[in-house]
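Structures for review follow.
Bear in mind these aren't lab numbers, they're just calculated from the coordinates by the rules spelled out. This is a predicted model, so every value here is computed, not measured.
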Structure P
Amino acid sequence: MSVEFNSRRSCVVCTKGCVASSQHLASQIGIDILKAGGNAADAAVAMAAALNVTEPCSTGIGGDAFCLFYEAKTKKVRCVNGSGRAPARLTLDLLHQQGYSSYKPFPDQTHGHSVTVPGAPAAWVDTVEKYGSGKLSMLDVLRPAIELAETGFPVQQVAASFWNKGAHLLSDPNNFYGKDMLLNGRAPGHGDVIKLPLLAKTFKELATYGHDGFYKGRIAKAIAEVVQHHGGVMTTDDLANHVTTFEDPINVDYKGYKVWEVPPNGQGITALIALNILEGIDLKEMGHNSAQYLHTLAESFKLSFADTTWLCADLSHVDVPVSQLLSKKYAIQRRTLIRPDSILRDVQHGSFDLGSDTVYFTTADKDGNACSFINSNFMGFGTGFVPEGCGFTLQNRGCGFSLDPKHPNVVAPNKRPYHTIIPGMVTDTLSNDLLVSFGVMGGFMQPQGQVQTLLNMVEFGMDPQRALDAPRLCLGGVYGFDSSLIGIEDGIPIEVINKLRSLGHSVEGPITGEKRSRFGRGQIITRGPVFRGREGSKESHPTLWAGSDPRADGSAIGYCV
């Protein structure tokens, strides 16, 4: 598959409502829900289901979800943590008895122990119930995805490539029902039409019976059976006991812009720490994507990840010092470690030995509400395990746990693992008006992508589409990590790459083609042209501006009447 980005995209500008996702069919469904009377939350959940149909190689109802919802009438940012927990019987002692230790990685992608309880279905139901318009039922919200799965849809180019990469998991003879997600025993190609009737059946049960339609009865039994078949210890009780949590989002102020993230166990705190460090540096003077600018970004990411890969864990199990990590005083201390002429070599803590695939999407409605939503299986199809008669794969978020008994993120019963997926939002620090709903999917690239796209807008005045189009850096490797290794995307001049090498960075790049997926796939909606002097926040009826990442199949769509 060639990914060259030669064509340009204009920023979408509209007035009544807007959506942006990595799949145009999902984006169209989001617009249809808004036009039918739904709000931003309703549209986001409808798109989550549609993306499960069209990109099951990245996301699905067998995974987890996080959501930030901007409530226009109160000017408050709300947070939904839809991540699942480890089974009650999954203990460190059990893993030690089975030969695992702090020096041996967590059971691999295709072991039953890597499956945590799927949190996405409960998050979908709870988001609609708590923040939806009240005009549409859960069946109304899920019906477009159900119809898409039943009648069939053509697979897009990027999705076809990812589907093919994970097809070996689905065709494994030990994965009895994996074939339910293949087309004549193989991954569907670009343009092939595929139906997923069993997934449609699962959606109908969730829509009809709510939580119980997934976490009790037929589906729960099938999930427990397939996990146990692959060596796991998940039971139907683990599924029945799952609950979504509604938490206080965390934020920092960056030059008058309040940036919001989901608290730990999500890694959004990484982006906030980096922004705090960068706030005291004149980035604009350095020039966009100059060697000094990219060096400074890489060093700030290195420092922020060093903290959060050690300290980011389930707040219900661990006392994470969030306020200290996000304090301006702490940022000053960390900022002084960055040297303009050399790299940091001895940053402590952290492990970057994971990789993932995800979908991020965002919506905004005519009443001023917005929803920043992210849904993921973790590594592509996750485990690839397909429960009998269900039509979806199970995530492998358990791979995010540590086996070090001293690590805050050590595996424990009913504990949520370190999570890479992070929706983001920005509000005006003084007025609390919504300015941006955004995110960049892609494992440990997510906070890096958020920071880079936000700085593209705040510091360099780019509109959402230009901010997404611009080439990026990615600190670390894809599955392994070297704190001095940075990937540089095609489009950044070779003289910049050579300068980075002279500063001590191990540089891979320029990275071209399909490998550009490591730099993430983002979506952005802004309310008004907020980064051109903030005139957008002063409009009585501000326009919506939106962009969709060219590294994916999707699009931004808006409407005015």
Structure Q
Amino acid sequence: MAIPISIRSSTGINLCYGPPTFDNVQDFSTVQSKSCRTMLFDSDGKFFAYVNGQILKIIATDNWKTLATIENVKTYHLAFSPKGTFLMSWEPFTVNNAQPEGSPNLKIYKTETGELVKTFVHKKQINWEPQWSLDEKLFSRMVNNDVVFYEDLNFEKIVARIKNYKVVSYKMSPNVGVYFLLCHTLGSPGQPSFARLFKYPNFELNQTIANKSFFQADKVEFLWNAKGNSALLLTSTEVDKTGGSYYGKQGLHFAGLNGQTSIINLSKEGSIYNVQWSPKSNEFCVVYGFMPAKATVFNLKCEPIFELGTGPKNSIFYNPQGNILLLGGFGNLRGHIELWDTANWKKISECDAPDTTFLQWAADGEHFLTATTAPRLRIGNGYKIWHYTGVLLFERPCKEPEELYDVAWKGFPKGVFRDPVISTKKVEGIAASQPQASAQVYRPPSARNRPEVKFNLYDEEDAHKPGKGVAPSKASLKQKKKREAKKAKKSEEGMDEEQKGPVIVSNIQVNLTGDPEVDKKLKAIKKKLDAIEKLKIQQAQGKTLEINQLEKIKGEADLINELKNLTV
């Protein structure tokens, strides 16, 4: 199935299909305009809305026909309710002589008709978007530092309110029938901030399910898993007073509906770049630490279950089915991408998408899109479509002076697409038109077309070799003597020239049989046992081992049994 993609640029809005056709959507009339401020699909992909100048249009995606045209709007942001029943819009709050108190700027429309249902005043852009329960039975929004609730689509009557807590942000859980929410209360100077977990509508202080206090939390980002039974709290401060980071300081905490809270201990110091739940709700991934950053997968007990190594990475993207994990390094990193099979924790593929400012998985879980958009980057705008095996399938670069602002896949209801069957076999793709960075060493024009001269920047002896017309200097001779003395000392102490420590071997002896195949297996087992012995010595010396290294030690007995079976 070819999944539609919406493209908003400085020339207007266009829709095209993803793999395998990449053709334009013929039933959609391309919008030729320089005033398209925003566009949006609802979560199930039934509706598409966009703003062109002062006109808001709502379109049905089954036939791409216009459902409603709303004029005289100044909308900057759009959001659909979970089922797509309502479309919410926000525009800047303004006052004038005719209306010195200002007019409502948060509006709610019926999606299928465009009928204006309710208007509110929400002056600030922050926290403008109301929050719904997944079944749309409960509607909530911020009013100053309170959270107010409406039930059964009755927007005229407030049925519950969180007050007296000075709430600065909150997040409702994706449960149906029973509703929970987390809210953040900012502490006064010298006092801690609080995150509180409530069950609707029990909002008294003695009715909290869980409390978590933070002395360093100017901001808290709440991340519920898809089942709504667990949440992660990513705290951050504007400034790291310890001086450890220019970007402030972060902390990661866990909260469950059973009232359990805990701090998630990370094994490397530094910033927390990204945190994401698996769509399967049984695990989450964290990228953290000073570069090269580390990626770790945790279970619901906040125990690390797999290490994905270190490298230039700062982003996490699970595909909608949760069986593929994408790790990327974007922004000030070079755009390297890794894709992992989450069932077996094996790397599927790697690729590079330089200058990426946006990435999104398609609903089929097999394809993903990367884009370079303005105003983040105004050069090299365009988008690319990839297969999970790391193969580039399609690219559309923008021709100057066109700028790309936004790209989005059409959504689909959960269950439409099955889990993709993972294979490491590459599909047929195309070569990127963007020139790749050269791996060759730069040579100035004056040195080109001449014999290449090799030298070691830190080795003065190589720069002044005897017999080349230049006598060795006293400094180079002195350095040579030091190196030779150091080499001789290592030899006396039994040090290997290629290693930093003594060669460590296990006590297991291997007697070769004369059979080439059997001997090859014996040598391989012996090599693994030697490596395990080295890890055991490091563990005894107090070094903290990675999870993968501990698993190797646990497999020592199996290797010894295998060795015995081969020598019988």
Structure R
Amino acid sequence: MRLRVAIVVAVGGALLIGLGPLLGLVAPSAPAAFPAWPLLLVLALLAPAASLVFARLGRLGAAAALLVGPAVLAPGRLVLDLQFAVDAGLASRPELLRTESLDTFAPSIGVWLLMAGHVAVIVAGILAVQGVERGDEGAGSHRQGLLALVLCASVLAAVGVLMAPFGSNDPYLLPDPALDGPLAVLIGSVLLAIGAPSAAGFVAGSTDPDFARGGLLGVAAALAGVAVPPLVSAAVLDDIQFAWGPVLGLVAAVALAVLAVPAGRAESAEPEELRLPALTRLITLSAVFALVAGVLAVLAAALPQVEMPSGLRDPSPYPARMLWPAGILLVALGIGLLVPRAALRLRPMLTVVWALIPFAAAGVLDAVFTAVQAADAHAGIGAWAAGIAVLFAALAATTAAIAGAVERDDVDLTEIAMHRLVLFPSLVALLLGAGAFSVPVVTAPDYTAPGVFNAFGTTSWGLVIALVTVVGAAVVAPMCRPARAAALLCGAALVVAVRVLEFPLTAERLPDSTPGLGLWFGAACVVVLLGTALAAARSPRTA
């Protein structure tokens, strides 16, 4: 009975989402760029309609799970729609609204109906999960190889929702990547980026094949609701061009829908003990991803990053120099992971060293974005290679982390405890690493370096990712086995070392440049991390 109520509530939410724009989103009234409400209604009804079909067939687990994905992504979509109440002119949603003036718009009834629809979708998902018994949860899917593919596809979707939804020549439709957009767009996009892999992993981790199949279909339907409208806008509007973000989202949605087929096949009449793909295959896959990311980073450094108008200076060559050490280290690590004797010891390093790619690429992309916006320049092939390298680096780290989970399943960890000899210097390295990435390594008169706490921009996101990765390695290492702890700490040392290299590689562009305090923090951090790694490797604990 509760599942029936959930389906009714989900259908009601879909009707509100699809028909809300018909009543107007803002006052004074402004229409959508094209009649998109039938498309929005169909997309919103995909999951509840499929849920109703499965319920009629008696597949209650699949029917309930179909409502989970839309419910998990609904908070992000709700916050995105909140931008219409904050400042509709910055929403950049042509399927819902196209303004033709700089007037101030007040939210109208349609905005509140949209938000009510998202709330109804959340309630429907909660009711559906509570209304169906779906068995005990394991640590993962009955096929962990499938789970790995699901996570990779959902990470692709997470990257897509953070990118610009389309390109535009319309002065009233100026889309930005999530990181450069308004606060509501940033928060909503981040919630979507977190929700997609969370929902996909949750449903794919069920021991009930029906729940896994329905859940993946539900996540795919929810992603389609996010990715398809920008693509249709680009197809029907002259001033709108396709962008990679929605393309990645649609590819992820299709991949999850395809993976729903094997997810619904039980391996036997009774749930089996979790079977994971061979550890060597996972490590090989992570090595391939690392090699691709490294090669792309090197190509990005060697190829033109931006095409500047005649007479204007290209701002990207100096930031692009950081891609050389990042790419070379990823290539070297990928090759090392293909060597059987070294693979297990190097695998933890990849979960840290991958951060060098977004760290280096962020500076390049920042220069490219600035040139495109300020000088009417065009992004070159090097910029695209840098952005794609970030994606493959993230895939490499994700696969390496899954391989670590597989490896730990075969190890008795009951005797592993906090290693005090590693704990204290790791905390010291944590503080020094925080200083290395929070304080500039290059200073010059009249120059403000992008930072974590000041002058925050696209470059700052690379600093944040590298800082979080180094801090995570320092926190986790004291609880790891000696060889794995040493690998983590060595990986963190490499990340900090590349941060230190920023001074000799890029300082030449600034007159009268001098080493900043971050350089000395970084150098000290590298020494402490390497010393701690040596102490961890010599630990008497079981390796």
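Starting from the value -10000: which structure in P, Q, R was helix-only ellipticity at 222 nm (-39500 (n - 2.57) for each DSSP H run of 4 or more, over all residues; to 500) calculated from? Answer for the origin of the read-out: P. Tell me which of P, Q, R gives 148 when you compute volume of the Cα convex hull per residue in Å³. Working through the options, I get structure R. Starting from the value 13: which structure in P, Q, R was relative contact order in percent (Cα under 8 Å, 6 or more apart) calculated from? The correct label is R.
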